[in-house]
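Novice: The next part holds the structures, each set out as structure tokens.
Coordinate-derived values only; no laboratory data. Because the structure is predicted, anything quoted here is derived from the model rather than measured. Cβ atoms are built from the backbone, for glycine too; each structure is taken alone.
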Structure I
Amino acid sequence: MSQKLHVYNTINRKKEEFIALNPPFVGIYVCGPTVYGDPHLGHARPAITFDVLFRYLVFLGNKVRYVRNITDVGHLENDADEGDDKIAKKARLEKIEPMEVVQYYTDRYHTFMDMLNVKKPSIEPRASGHIIEQLQLIEEIEKNGFAYEKNGSVYFDVEAYSKKYHYGKLSGRVLEDLYSNTRDLDGQSEKKNSFDFALWKKALPEHIMRWPSRFGDGFPGWHLECSAMSTKYLGEEFDIHGGGMDLLFPHHECEIAQSVAASGKETVRYWMHNNMITINGQKMGKSLGNFITLEELFSGSHAVLTKAYSPMTVRFFILQAHYRSTLDFSNEALTAAEKGFERMMEAYNNIDKIKSSDNSTVNIQDIRNKCLDALNDDLNTPIVIANLFEAVKNINSAIAGSETFNAENIAECKKLFDDFVFNIMGLVAETSSSGNEILSTVVDLLLNERIEAKKRKDFAASDRIRNELTALGIEIKDTKEGFEWKLKN
């Protein structure tokens, strides 16, 4: 790579230069959704964060194998080892097969990711399709002395593992603290220690999702699936593992332990985690009434929303904050993002209107270099956006006549937007619905009639057309070429 990308490695808690294990091939694994409900705002942030990473690595000339899994079994209600499987519970409530639940919500997830212009991963494996690999991984862990069987279930022995390796190196957890904070209740658990975690759970008679094994019918633990699938598609060592900060413990900590216990070596070189989204300063949650699905966000149907927000407004909003910072959602913040995105798209459309000059007063190459520097500094998209708005100011000034572009600058400016706005950050101009296309045709027709009325010196008709369109919320600007118009915010 000609550019030196630096990423914040969670396991080392510092920025490190990214060096691919087997260049030009880069392997990325990102934890995808558990598909038992509609995708929500919290799903959008990791999807967009690692989409930008994927896009930028490809932009730098790398071949990238991007694996993002679908969790369709083993994720229990309390994110530990007890309770119902979330998908099986949904299936029972709706009286359908669990895989119908999986298919429906996987399709929904894909639909909304397409709307957000999130690229499809290279491989999208499902946990239920990799039971054999998960059982093989259990065999290796057990053979190496880090697992034990109890009543048809298999658990990872954290205490045994900690005697040889460092459990807690990713999250900073200390085993002594786990002892004091997670005591068993009156011997009710079949685990040796309450912080041990399930590799395989025995299926009770009523459990729908079950597979045969030498331990008896059961299903894999939630943490196991990612270790098995990442190894299968990226090898025992690969470059980047990503996901939300909420997965850091226990999920990713357990992944490290499983992989090291099976192979004796670290699997992942760089761990990357995006931070959470809050809503008006509060953590998003169903109990608080501020849990917003993407469908509600795009339609404006949730009670906390004052209007609908487009997918690109949401994407732009997410990119305005660094992926490792907390992002606070509010109607005010979304409305500001909407206006900012519109300004950027309007400026891009105005590039073709800039008249070339022999001399130039702008330096587009400097803006490009600053954008590259920002991305190389741990994907600092807010700084990229800030620099792009410098180009927006230059474009607007050129249209107003206070800045000049030569032909080379105009081409550079177009490429700046093409590369950073559309290619790397994945923003796209909002496409009009058929209704908006009809509106556009009608408004253009009326404004052309207004021009003809002015030519006939029928100023009453001209003013009437302008006033009626203004009353409908349409801003009109007369230009030398004719007119420009847009809907008021």
Structure II
Amino acid sequence: MPDPWDIVVIGAGPGGYTAAIHAAQLGARVAVVDPGRVGGTCLNWGCIPTKAMAHDAELYRALASGAYAAQAEGGVRADGERLLARRAEVVEGLVSGVERLLEMHGVARYMSRGRLAEPGVVEVDLGEEGGHERLETRHVILATGAVPFVPPIPGADLPGVVTSDGLLALDRVPESLVVIGGSTVGTEFASIYAALGTRAEILEKFGFLPGVEEQLANRYRALLRREGVPVATEVDVEEIEATDDGLLRAHYVPRSGRQQGERLQAEGEVVLMATGRRPYTEGLGLEEVGVRTERGGVVVNERMETSVPGVWAIGDCTGHLMLAHVASYEAEVAVDNIMGRDRTADYTVVPNCVYTIPEIASVGLTEAQAKEEGREVRVTRFPFGASGRALALGETEGQVRMICEVDADGGDGQGRGGRILGVHILGPRASDVIAEAALAIRLGATAEDLAHTMHQHPTIPEALMEAAMAQGDGAIHYYERPRRGRRDAD
């Protein structure tokens, strides 16, 4: 009888493989069970392939705009075949890299489905060999992620109606695309494909980009409209049908027009169902073992423990914050606790990025959230149109918005700035710049701290410094007339 494993991880996405590697670094004997490729949705069908496409789409848009002299005769065209091939190369490189890391750390891999047979026992499906193998273990970490949620819309099963996984599986760039869902995933795909020349349209049941600071979401919606991507919000998609000319037609009704019988339609070669994701917990044996779930997600405490001792859960399968970096963070928390390092998860600083063109990134509180908490705040901004680096890049859309607590001395503009509560960015390289803001908030830094930190010139992060300067004496490279003694900016 072999010795029991210290930890068996079910799932090899960003949370699962991070847990396995971190546990091995701390001396644990670890096995990972997953029937698919390592990296899960993020590396194979989500974060990485979409960001590779976003980069190429951004370059193509810049060249095709005519702003650059080096253009082939007859203009620039997108080579969809090469674009998709490069995307595959990026994915393959990262997946094989993680596979090597697991191997080098001595992590055993079972490319099979796993389930909890009982506490301390993971049952592995042997597939074509038939039967099961029982892995005895001291601890189990559930890291099974999430799967796309498709609402019961008539016609949602038609050929050409796809989830994000199916869209990435296409071997071409479609000429037209209808996106059902205006949150992060849907908006990213609409932005990327529109930049590549696809005629795109977004239909959203509720509000546009609900996780984004309201003013920046409104600005980005206007930018999309200017780029030829209409966004319809507060609409119900009632049916999808195939047309005689090979397209798909989505019939939708604006809620404000329902009583008048108004029924509109959007047509596309492909319809993307970007209607959210749900925790993947089917077939794991949770109910039989007694692991508590709510709304399909595994319930955990701040240590990532489930209701069953020795069983832990991280990432999307908990239904909490469905972000790859949250799953990786929770993996470290769970492993540290298993290995005797007392640690609790802290979600006060969670950066969130939308990889549109240009990008949107945020961390901390919005102005509305801060006021709901009863905080007195000052909001300042710095537009990228005033950034030397943004001008050099030809990417001047957007701004940095900074929300700070008014300091104890009243925040009267005498060179001070209160504690930073939130930063929200629409503009070039926002996903990179937000890291500095996240660190500032985590360390309890004030706007004065950030304003007095020397920044390299010319760079995009200078915009963050200038927004911090505006909390005190004022930004150097942007002037906004104070209104009735206030320095706040809309």
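Novice: If mean count of other Cβ atoms within 10 Å over residues 121-128 computes to 15.9, which of I, II did it come from?
Specialist: II
Novice: Right, another one. Can you say which of I, II returns 163 when volume of the Cα convex hull per residue in Å³ is computed?
Specialist: I
Novice: Check the numbers for distance in nm of label points 7 Å out along Cα→Cβ at positions 9 and 177 across I, II and tell me which is largest.
Specialist: II
Novice: Let me ask something else about it. In terms of FRET efficiency 1/(1 + (r/R0)^6) of positions 353 and 417 (r between Cβ atoms, R0 = 30 Å, to 0.05), which of structures I, II is highest?
Specialist: I
Novice: Computing Cα Rg over 2.2 N^0.38 Å, for residues 233-304 alone for each of I, II, which one ends up highest?
Specialist: The maximum falls on structure II.
Novice: While we're looking at this one, here's another question. Upon calculation of helix-only ellipticity at 222 nm (-39500 (n - 2.57) for each DSSP H run of 4 or more, over all residues; to 500) from the atomic coordinates, which of the structures I, II produces -9000?
Specialist: The structure behind it is II.
Novice: Suppose distance in nm of label points 7 Å out along Cα→Cβ at positions 145 and 329 works out to 4.9; of I, II, which structure was it derived from?
Specialist: The value was obtained from structure I.
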